[in-house]
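Dropping the structures in below, format is structure tokens.
Just so it is clear, none of the values below were taken in a lab; they were calculated from the coordinates. In this text, all values refer to a predicted model and were calculated from it rather than measured experimentally. Cβ atoms are built from the backbone, for glycine too; each structure is taken alone.
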Structure P
Amino acid sequence: MKKAVCLLSGGLDSTVTAAIAKSKGYRIYALTFDYGQRHRREIESAKKVARYLKASEHKILKIDLAQIGGSALTDKKIKVPKGKAYAQIKASKEIPVTYVPARNTILLSFALAYAEVVGADVIFIGANHMDYSGYPDCRPQYYKAYQRMANLATKRAVQGTEIKVEYPIIELDKKAIVKRGIRLKAPLHLTWSCYSGGKKACGRCDSCVLRLNGFKEAGIEDPVEYESQ
């Protein structure tokens, strides 16, 4: 069976992306990062999702990006924005403070090494630029450039077999992502998108607002519990 490394954060996007990989007949090698983020709640969700999707292997790598900081997700001195309306988030042209400097480049590089070791032909990442145009490492042109770099950087590619980077939901809005997840019977009830790590999702951070709006537009009740909606 063909193999795929799936970057799995435990969130909605990465879970649906992993389900897409599984639906294409790939054996999943899940890769999650404990990178110094505010909480481990999403890591626990990633473990559950990996088990649900029957991943052949699930590695959790620890890399401390909190030592670098520069993001509300890795520096507790920087407040996570809360209370913005969906329209306000969509209209913003600024790069959010939740952007983690060069995160996807760092994580993809680990995934590339892992893929080469396990013999995976593809890396799946749940990047999406429709809801958050402010993240520079969530743009299609970034992934095209990364693919060119990967083809230069790996033994496999140099010898004639590239490791392809797939980003199947990059052009989808949250409504479409939710619907795709439902169709694929992805474990959306196990996912965690909130930037806070409480027992319930906060319902007020940008990530929660985007997710809730996606479920609302899809006409589907979000299975995750919220403090407020």
Structure Q
Amino acid sequence: MRHAESEANYHRQYLEKIDSPLTHLQLAYRDVDVPLTEQGRKQAGIVGRALAAGHPPFDVAYVSPYLRTRQTAALACEGLSPRPVEVREERLREREFGILEGLTKKGLRALHPEESERRLKVGKYYYRPPGGESYPDVNLRVHSFLGTLVREHAGQRVLVVTHSVVVLSFRRLIERLEEDKVLELDRHDEPKNASLSVYESEPGPTGGRGLSLLEWNVTPWSASPEGAAARS
């Protein structure tokens, strides 16, 4: 599950919609402390009720330590019975943007034109901003986390509450997607706020256990009458 709508999501979408000249999102928080909007809180609650109604209980919930993911998990798990044990997991944190944190697209071009050019040359997938991470950097920590799931939660149902790039990293690693496919998803089918992506364990071709993608980017809140006000 990707976190529900955050204040950073809302501000970025608004500034882009009005073609604002601002170079920064102008939020008073560190990225780790950005909270959900009221719409985001509604989204998370609706998804939690959909999980309770349509899915068997979860054994554990792994949650990124960022505030927006913790708030999403708390609201989504509120109605689950039994409530899964929550584990804070650093490896599920947001991609680190280094010197670009909090900048708008215009801010990147205006304040760091050399980085804007380097990003175009290297490509979005492999580009690593100073002090930040590339997609492959995120893949490395998600790969480590998947090892933990295999060792400690075989046969269990696990809820993961995290961020967009991390959700794409799960797909990259589990389905062995190439760079172009990951970027295509990023451009045209990016994980939406408070969206669910569901994998099911099944027998693999070599007799092992594999994972099959059952649902991708599902937003129960968008189909709910209650979610009309929470639609972003």
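Structure values in brief
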item: Test item: mean count of other Cβ atoms within 10 Å over residues 90-97 calculated as 18.1, pick one of P, Q; result: Q
item: Mean count of other Cβ atoms within 10 Å over residues 162-169 from the coordinates reads 20.4; which among P, Q; result: P
item: Cα Rg over 2.2 N^0.38 Å derived as 0.97 - corresponding label from P, Q; result: P
item: With FRET efficiency 1/(1 + (r/R0)^6) of positions 82 and 138 (r between Cβ atoms, R0 = 35 Å, to 0.05) derived as 0.95, matching label from P, Q; result: P
item: Among P, Q, which structure scores highest (criterion: distance in nm of label points 7 Å out along Cα→Cβ at positions 42 and 114); result: Q
